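What follows is a set of structures for review.
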Structure 1
Amino acid sequence: MSYVNAPVHDLLIRIKNAYMARKTTVDWVVFSKFKVNVLDLLKEYGFVKGYEVKDIDGKKFISIELKKVVDPVNDIPSVKFFSKPSRPWYVGYKDLKAVAWGKWLGIISTNQGLLPVHVAKERKLWGELIAEIY
């Protein structure tokens, strides 16, 4: 198993690549609470069907169930990263903009946990802008 420097980036890219390859599952994703929080947001906004945490030989892994790709143009998500391990990208609530006019999902890490960008803007919270998914 290789060392991943940016685990959330790895998770989002694995999901995108699986959609591009028309897969229905992503298996063997190493477990972390942060990844589960990201997956909760993705599930809430309809980017994934669901996920399951599995315990195999004392190590936890996540298995992700994806939606079936019917229309490649609209069903395959695009991901734009802002924060990187070498350079976190912090934004105030005044600098937050809705992703695609509120149709898609921007992920921001605040002191109240991971939130969509539009919710953080309503609550006037600032934090680290992780990624935008559309």
Structure 2
Amino acid sequence: MIMATHKLQQGFTAVELLITLFIAAVFLFAGYQLFAQVMRDGAGADKDAELSSLAYERMRKSALAASAASPAGCAAASESVTTTTEPVAGIGNVTFKVTIDCPYSTTPGSLTDIFLVKVETSYNDNGTTRKVEHATFSN
């Protein structure tokens, strides 16, 4: 009688371990790339939110100033454009363009009580110009 002996395999072979390590490395690299992209996008969103807050604040102040300067309203062809560049912490140099216009007065010299106040802000983020705009009507 011949006895058959079965040898049980213990552990993994070196090839199986190398293939597993290679697949794990590919997943880790892809995960790192995704994480880095999410972090970059998040930083850009933070800057845009800060810039939006600054633009909104500037718009409200400009609207109040325009109403106080001309309580009777604005005249046709009285567009006012002011452009300034200021350093903002965490963002860099930011350009603010404030436009105060009288959009509904069509006859020169006539008055209307509605101003259009628009603030355009922009900054350079790694070679890309990012912009945020706000506008409101004021009387």
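Looking across 1, 2, the calculation of Rg/Rh (Cα atoms, Kirkwood Rh) that yields 0.97 traces back to 1. From which structure (1, 2) was helix-only ellipticity at 222 nm (-39500 (n - 2.57) for each DSSP H run of 4 or more, over all residues; to 500) calculated, if the value obtained is -15000? Of the options listed, only 2 reproduces it. Can you say which of 1, 2 returns 0.75 when FRET efficiency 1/(1 + (r/R0)^6) of positions 69 and 117 (r between Cβ atoms, R0 = 30 Å, to 0.05) is computed? This value belongs to structure 1.
From which structure (1, 2) was percent of Cα pairs over 14 Å apart, for residues 85-124 alone calculated, if the value obtained is 58? Going label by label, the one that fits is 2.
Bear in mind these aren't lab numbers, they're just calculated from the coordinates by the rules spelled out. Everything numeric here is computed off the predicted structure, so don't read it as measured data. Cβ atoms are built from the backbone, for glycine too; each structure is taken alone.
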